[in-house]
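Only the coordinates and a few stated rules stand behind these numbers; no lab work does. A quick note: this is a predicted structure, and the numbers were derived from the prediction, not measured. Cβ atoms are built from the backbone, for glycine too; each structure is taken alone.
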Structure I
């Protein structure tokens, strides 16, 4: 049987119909559907940096579908790999991604990759050269488990959570994406993916962050194009209160300032100046019976208060739980044999 080679680097790699298929399958799996569609198949997991929810939920997803996961961690299970083409490999990397991908494609039916951005220059890391090199040279589907620019797996779980909360059609729902402080801020991949997915679904998005925490310019340009193509709206505001007013969902997330990317001292100074961006009950009360979402890990009482996280309107554990059925739906779609 010819194996599908469609990869998932970003959510827009899935057409509208295939995205609906994944979410529909996820709902069936969550309702108790048993489908051993990965019997006799293996999925290779390559982690170039750590993971908790992604690794656990994905490995369990493969197991529940009847397949087998092969876990490999950089540093302990394999060595540094070169992703650039045409270079003289006289540095620390003894092997090229081109060769590793070609070989692993003969062992596995899919490869799930969590690359590690170099963390020195955003203009370099935003190209996502590592994950794209894997996809270009693999003969089996490559799944992005969070690169510098995108995190499609998290947003699949977010979309299922929104669907369960508000119904299948979230057009017109108001989503506030609110920056939160952290001494170890994440990259913007989750917010990039969420922004595009929400606008694509017709939601009205308000993005709030302190000065200097603007998202990637290319991602914002695409977001504005998405609003021009549909009925969704998108605005950037300078306060959490402005974003939260009338919101159905307040999505809290910390991300680093791209203008100080690769400069940890400057980044830490910026965060220290913005510690008042805390999601608490006062902020939540500005919404329209607003629900809280956060992709985790979350720093309690720095990003979100205990009262909100543990309260009745918090969806954070449901989001995390939904990583399992949505990833089962994705694997089923990519590996069942259909195009």
Structure II
């Protein structure tokens, strides 16, 4: 297989031994709880300050798999009491299509009980540059996003109907693009609102993500929660496919490529029985292209040192992290 095919083929998982370049640090805990979230965030929060935003997927009404709002409430009270959760409206018509609909959904899912979510495209949009992209030179995001100095990317890692998987890259690439212009730019092809698939879609999501990552520069950090991992995105709400992948833990890094790559590696480290659903979803949607394209765009490293904070900061392999993991919560 040629080098070109290896880099661009989104159906192919690239094993660690085929990767090149520097290594980043990725922290890992098995503690799936608010306390675990706090503990791992404190390893990657050195550059977070000023006016802080938290980007997470707040979910469709009664969505069963989102990061629980009760967890986020405890996390924010302890770590980021003055931060704001940020979201954008959806491109598809539904319960988060307009700001009014979106706010009703936020109430249903418990977010309005303790914080005000800033729907960043409520009052319009702004364009951010996309440096080095092949599809975009700029991306449209919610205008409120530029009011913040730092961004904590708090992601429920799961599958995705079109993207294969939803990690930090998808959380920002789709989740920060505004509901009408930005998301339309990503999905549209030849006049068809939903025309983009496979490698082109992965690359457009990634370029959109890069616009946000570049905007915040060093003042951004990434936390992926590997819990209730359905092949469906949280945008499918109660219609999501059943959870058949075990809960794993929480990963955190200041490197988005390392964070998402390590998350995918942990899936691959599971037994055949437990990984097949997610691996099938990622491969069939060409989702691995998210990882290779982030690397090509210089967004981070796909080689990393995995640090087990539950066991004295011991360096471990993904296989060690998932050893014996068979629990489900879905």
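A few remarks follow.
- For relative contact order in percent (Cα under 8 Å, 6 or more apart) computed as 22, the structure of I, II it came from: I
- Which of I, II yields 31, 58, 10 [P(r) over Cα pairs in 20 Å bins from 0, in percent, calculated]: I
- Parent structure of the calculated result -11000, given that helix-only ellipticity at 222 nm (-39500 (n - 2.57) for each DSSP H run of 4 or more, over all residues; to 500) is the read-out and I, II the choices: I
- Comparing mean count of other Cβ atoms within 10 Å over residues 110-117 across structures I, II, the highest figure comes from I.
- Computing distance in nm of label points 7 Å out along Cα→Cβ at positions 94 and 134 across structures I, II gives 3.0 for structure II.
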